[in-house]
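Enquirer: Pasting the structures in now, so scroll down.
Coordinate-derived values only; no laboratory data. Since the model is a prediction, treat every value here as computed from it, not as a measurement. Cβ atoms are built from the backbone, for glycine too; each structure is taken alone.
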Structure 1
């Protein structure tokens, strides 16, 4: 029996701007996604046949509805040499939090099985599998930071925020991405979007400019339905964050801090109110790391 352990990292959105809607109902977006050093540990082991999956989170199903199971199934269909795989997911990324936790686990399964069974697939080929499984999976395979356009599948890698302290706080609720997008009105689309200036601010590590340019179109919808999320954002802002915003469709809110001391002071304050609060750094490597942790 062979095994491999991988770190499946979470992401935050430094920008999420809905710019239109296609005839098929999908929304067109301009996003910037940034990985952070908060991760699940995904362990894959070879077995005689089939797909087995276990997680440390009681809220996640361990059957074929799990996105990580779907990732394994996609490769098994195309590669007869893949006899069977056991997938164990140790969860640290908050669930249903707008941080791509499930997508990152699925990405780890694709990357891990490629290495474990020596399938010889390139990163780009793995990303093709990923887009069929979930919109965020290709980015989680790519890693680092990237611009995402179209419906989120058109990725352009960029240099992300370096060594930036990030406070992550999730209130005790779950938010349906589908529900938020369904209730988003295209009438809210901004006429002017300084997207190029936002990218330049990220590349220049100009946190002052970035704080004025970061934008999330979905905040107004999530805030109207879940007042707790809006309240949390205000509390993070009050801790002295350089910038604060909801990630994805929520409910997670993040704050950016100039120093560890400022971030840690905010962590102590916010964690008393919301236990699922973490202080981590941004992450910019483009290779999914292996780990000995189980």
Structure 2
């Protein structure tokens, strides 16, 4: 009885530790753009919100991202142990075992594949392809100075997959939005990687900041975010977006300018604000504006 009762309170602790491991709250970066793609596809399809499919898109996104983060942490656990910034992560401290992490990752993967199967045959057929860059990315820093390019490819699949989930067919408009998201996330990961330059060089981790220096990485991020803004404009034109979406793009452009005004090659003290707060705001702000735009133009709830 005593052993059974001792095991009961441990389960919530393990669950919370796993959710911390995969940083579940960071879904805010990718989900808004999957919703923009889904709702735009619904608008073009029949101007009705299909709540069931939107729920399945959400489950797919969270499931795949959870798998990707868990796999990333498992593959990188030895590197994380050698970096003071990441040495507190759950797989390093033992708060989550490797076995538990793999179990959670595989459950998330099954949920992702099952949700894709419930959406349509094309989603299911393409689902394994979406998994590949999620696994390749953590290995990327071992063989290329540009692992952010692999991360960008992985993130670009979200809006593309979300559009296919609604229509069951390919969309080049979704590709434009996907590229915007991928380049955006790759760009701010360039900034994020700047804080690990010294450790990466000591450990042998490859990245743009470690190879070319922090100034080059910051300028690379600026170029990425300029391209992101241009692609958002292209997407707006391709989908005949209305006033509210364009207002959203102005807000996004302003957020990018603010982000790059507070992160400089010689001053990374506000890097976390730029990474977490500004980029989280960008996704939510554009989603709200896109939703308002679609509702004004006739999308029915």
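Enquirer: Given that Cα extents along the principal axes in Å, derived from a single structure, equals 54, 45, 36, which label among 1, 2 identifies that structure?
Expert: 1
Enquirer: Out of 1, 2, which one gives 10.9, 34 for Rg and Dmax of the Cα atoms in Å, for residues 222-277 alone as computed from the coordinates?
Expert: For Rg and Dmax of the Cα atoms in Å, for residues 222-277 alone, the value 10.9, 34 is produced by structure 1.
Enquirer: One of 1, 2 was used to calculate distance in nm of label points 7 Å out along Cα→Cβ at positions 198 and 230, giving 3.7; which?
Expert: Checking each candidate, the match is 2.
Enquirer: Let me ask something else. A value of 0.45 was derived for FRET efficiency 1/(1 + (r/R0)^6) of positions 118 and 142 (r between Cβ atoms, R0 = 35 Å, to 0.05); which structure in 1, 2 was it taken from?
Expert: Structure 2 accounts for this read-out.
Enquirer: Sticking with this one: Computing distance in nm of label points 7 Å out along Cα→Cβ at positions 30 and 174 for each of 1, 2, which one ends up highest?
Expert: 1
Enquirer: Computing helix-only ellipticity at 222 nm (-39500 (n - 2.57) for each DSSP H run of 4 or more, over all residues; to 500) gives -24500 for which of 1, 2?
Expert: 2
Enquirer: Assign the value 1.00, calculated as FRET efficiency 1/(1 + (r/R0)^6) of positions 46 and 78 (r between Cβ atoms, R0 = 41 Å, to 0.05), to the correct structure from 1, 2.
Expert: 1
Enquirer: For FRET efficiency 1/(1 + (r/R0)^6) of positions 102 and 214 (r between Cβ atoms, R0 = 41 Å, to 0.05), find whichever of 1, 2 sits highest and give me its label.
Expert: Structure 1 comes out on top.
Enquirer: Which structure, out of 1, 2, was relative contact order in percent (Cα under 8 Å, 6 or more apart) calculated from, if the result is 24?
Expert: Answer for the origin of the read-out: 1.
Enquirer: State the single structure among 1, 2 that was used to calculate distance in nm of label points 7 Å out along Cα→Cβ at positions 126 and 270, giving 3.9.
Expert: Considering all the candidates, the number was obtained from 2.
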